[in-house]
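Just below sit the structures, each encoded as structure tokens.
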Structure P
Amino acid sequence: MFQLNLDFKCAKDDSKSEEIKKYIREISFYILNQIGEKNVKSIILTGSFTVGEGAATIEKDAIKILSDFDLMVVTSGLKWIKMRKRSMKLSEELTNKMKNRGLLSHVCVTLTSPFFLKILKPSIRNFEFKNCDKIIWGDNVFRYVPYFKSQDIPKMDAIELLNNRMAEHIENFIENYNREQVFFYYQNSKFVIDTARSILVFENEYKSKYEVRSRHIKNIFKKLSLEKFLSPDYPKLVDLWTRFKLDSDVTK
């Protein structure tokens, strides 16, 4: 049996965290079996699960997971080129498999190699990859990733984040109108929270964790005179949706 390093919390609530880890184990073992252990240098879990801020809710003693399972598989040499199509199929297979078990979002498996890790450039995604994401199996490939500070993240990254989130928000509303109510609340939380992420990038004040970002927006709102452009209640709105993102209890 493969041994995974899951010595971290995936959600604020301990019981949710342990349930989420069961999914991570199953997904990781499926990847290793399908791609072949000898072809994989590392499996890296990315996203909110790695900082203990994954979104999930429990209804009738069953967990429903709202956050995506995003995993990066680092392969040996150039093997990732031959396996790219397989990774897309893996994502689809795992998503379908997990949706029968309470997953409301997606599983996304991407393949890369140490060469591409060496040439990563500053961005929101790559900053969090280096500083927050977790190697759950295999070698320490983070040693290949260049060092950069949050202040190095380009402003264009913030604009792209906003544009992508707005497009995603509209798409989810149109295509998923029959989804569960909690899913719409979750998508709304992502939209509001990511406006805060963008503001912090513009101000060279980017923070990785949701709760830290929420507090920081509150602290800098008046200092930057943001009430000229945004509702005076904007910090409260960010705090509200941040708390929902971390708890995901619609009744509250």
Structure Q
Amino acid sequence: MRIIALLLFFLWFNAPGVAQEIAPADREKLRQAEKVADVFVEHFRQTLDFGTVWKEFRSEKSSCRLVKSDLVTSISDEEKLKLGNALLERAYVSFMNSYYLKAAHDLSITRMDSGKTEEQITPKEILKTEASSVYTKTNGKSPETAKEIEEFITAHNRLAKLYRKYMPRYVMKSAAWKANYRYLTGRGGITHLGVSSRHPDFCIPNEVKYYIVDRGLFYFYMVEENGRMKVFELGVGD
């Protein structure tokens, strides 16, 4: 399944894997981060809308990461700044919506070790729609202009709508989902729960700590803002 291959690659590529001693104060912060992660995941399951939960839990400083990331477009940071944060965030939300809805659908329907192909588990209407846009089909292209990003948003919003249409009633609650969750949260080589500081690509300075919480499909990076844990980044893409 392509979404599973992408998920495993993205998480392996992005997730630190160094064992660490965690100070008592940081353990308490991590507990807070875990609670936020669990609420985030449940709200997504209930709403099936990444935009809703992102707006509720995102860090005020996440816009910096939108410029640094090539998830939506690989043009230069200077060109991204000219496009504006509002457009970049709309594109980010549209991509994350289709990505997480597809993953929730696939992981709820079948186990990762089932051997089933993309074509076997994906509704034909979705396959046809995905292939119809250069921004959603396999080996497509990255948008570069404001007009192309608007087309990118439209394509991913269309896919997200279809995945909601075909989403099983037992989404993120099935036996397959639970088995996949156990596998993802138990795999070796990455940090499932941890604390670190300074991440230039995340725009996190030396003195600021960030907290890592693995919830299978959702791999959280959080920072504390005004006494509350906020999501700065999710482990998808660079």
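From P, Q, which structure was FRET efficiency 1/(1 + (r/R0)^6) of positions 85 and 197 (r between Cβ atoms, R0 = 30 Å, to 0.05) = 0.40 calculated on?
It must be structure P, since only it matches.
Of the structures labelled P, Q, one was used to calculate log10 I(q)/I(0) by the Debye sum over Cα atoms at q = 0.12 Å⁻¹, giving -0.75. Name it.
Numbers: P: -0.75; Q: -0.68.
Label of the source structure: P.
Work out relative contact order in percent (Cα under 8 Å, 6 or more apart) for each of structures P, Q, then name the structure with the largest result.
Once relative contact order in percent (Cα under 8 Å, 6 or more apart) is tallied for P, Q, the winner is Q.
Consider the structures P, Q: one of them gives 10.6 for mean count of other Cβ atoms within 10 Å over residues 21-28 as calculated from the coordinates. Say which. Mind dumping the intermediate values first?
Numbers: P: 18.0; Q: 10.6.
Computing mean count of other Cβ atoms within 10 Å over residues 21-28 on every structure in P, Q gives 10.6 only for Q.
Of the structures labelled P, Q, which one yields 14.6 when mean count of other Cβ atoms within 10 Å over residues 125-132 is computed from its coordinates?
Only one of P, Q returns 14.6 for mean count of other Cβ atoms within 10 Å over residues 125-132, namely Q.
P, Q: which one has Rg and Dmax of the Cα atoms in Å, for residues 101-172 alone, as calculated, at 14.9, 40?
P
Only the coordinates and a few stated rules stand behind these numbers; no lab work does. Just so it is clear, the model here is predicted, and its values are computed rather than measured. Cβ atoms are built from the backbone, for glycine too; each structure is taken alone.
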